[in-house]
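Undergrad: Okay, got some structures for you below.
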Structure P
């Protein structure tokens, strides 16, 4: 039987396939019975699942991050697709192919890296050029940088996502510098390239994307500063002021403490980096949301993190009709002219 992926699952369909359990929670229904909720993932996406029969026993048997063979039926519940599981069994690690379960960047990673190096070439200051050579020339570090995801779920949550996001943010900041010539473009571009580099240590990505121990205890900003400090130690006489400014860019790029920033942005460069980072993350997340099934043709399902629905656009039939009427290429019934009706003057 051909492998079934999440993106192929439609409502009211019999499903049989192997997926990774990314999350499991044992819950209690209103009638007091236990049920198990699962988040099942593969390289094409994720889907929620429910286990009603022997929920306690099943929850105890499923490993926290493992592969399972699932049989059940798909249905739509509150505008979202989910599985009602009827059979579930554990799949030994040796019987799965990791490439079936980890989503990957759809762009050419080598081309993205060349784009990143092209942006880096705009940096003119010798000290920062030298730092970039030490970073981009470190093959082991860059291999991890090209492979790592940028997040677990919100944006660029796939292999190569970190590089894709970093290249986009660096390019955005380079363009913003043209609008604001008072900004230190060299510091900003280097900071943009470095801002998320700690994510190579924040995540593990073998059969699913999850946080590492250092990722949970320290976070990618602290880990990124550690990588920067290690590179600076290997250089001679790197300016202390530039090192401090770059560390500030890494530590403040989330903008608000409530959003994970270690420090608030306190320089013009830090402000621009924060907004460029936020724009690219949000646009990537929106692209994912707008492409997901759920809701109706024009609107997505309700998006809790954003506290809103998103508009996909007017139906193509409506758009076609509007354009046809506008250019007069096809008559659609008789048009009435209101201007043939005599207009009364005010007071009459």
Structure Q
């Protein structure tokens, strides 16, 4: 815990804390006056006045005009400038790269695709794409990259057979050095799971009295691609990676002494439904999620059959809701955008 004595003589740190609190409050409130911000954050009115003036001057905050007055001097209303900073996200696939630029409202402003150059290393081409996109985009503050392999918390890539060049490679620190920005490298399936959760959060409207709608906080995402399987696990609104970032690698499960990926080879739809429902029942029994989400190369009829098979195996009240992602690419990008947005949370928290 940081004591008040330790904070004494550190005005720069205190200023960063207060600015972070004000921006966090504006993000939650949408718009507010300085008086409202002072009440919300507990920061003194004079300090709020000084900091808001500075943030308006550097375009982090915008003035929306005067609020309706009940008498006396009209108060100025402020909101965050969602276009002030940008996030560059890149999806790395075996044969091509996809890139996108997000604003702070997670609205995509630019999107494109670049084919893989076989005579150039993946690292060199990715760095070139990032540097070029950053150069063309104003005020980029963070970068996020999705890869088809496991990724440690420190950004070390492993278990990535599609790109052997990156096996046991510290990709995140390499990209931070080359780009001079904060970088987050993510596993593709985990990014899709985060993207789904983010879309749920964004779709929740302001709750009305006695009619509140809470977003999903616990879910299991199962991604099916050919005979490949992977899962993203969200617990209490946060991605669960396990002690060695191996959580969700359900392709390594053992069903009848073989892996589900081995059994999916050559399987018809009926056999696929049987195998995938077994995987999901095991996951449900361990995780007890609110919702199970399926995506990748999967159809609505197959999801329905998998759901029915799961319900037949579970006791009443234990079954989660079922959902399907029709466009995993959209959720993939959204998850990377959210990861970049998380990097921009500069608020200094005192524990």
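Laboratory data are not the source of any read-out in this text; all were calculated from the coordinates shown. These numbers come from a predicted model, not from an experiment. Cβ atoms are built from the backbone, for glycine too; each structure is taken alone.
Undergrad: Using distance in nm of label points 7 Å out along Cα→Cβ at positions 132 and 268 as the calculated read-out, with 2.0 as its value, let me know the right label among P, Q. Don't jump to the answer; show the numbers that get you there.
TA: Values: P: 2.0; Q: 4.8.
Considering all the candidates, the number was obtained from P.
Undergrad: Continuing with this model, one more query. Ranked by relative contact order in percent (Cα under 8 Å, 6 or more apart), which of P, Q sits at the highest value? Let's see the in-between values first.
TA: Details: P: 11; Q: 16.
Once relative contact order in percent (Cα under 8 Å, 6 or more apart) is tallied for P, Q, the winner is Q.
Undergrad: For which of the structures P, Q does the calculation of Rg and Dmax of the Cα atoms in Å return 23.2, 77? Don't skip to the answer; put the middle values down first.
TA: Details: P: 25.9, 91; Q: 23.2, 77.
Considering all the candidates, the number was obtained from Q.
Undergrad: Something else: Assign the value 0.95, calculated as FRET efficiency 1/(1 + (r/R0)^6) of positions 36 and 292 (r between Cβ atoms, R0 = 41 Å, to 0.05), to the correct structure from P, Q.
TA: Source structure: P.
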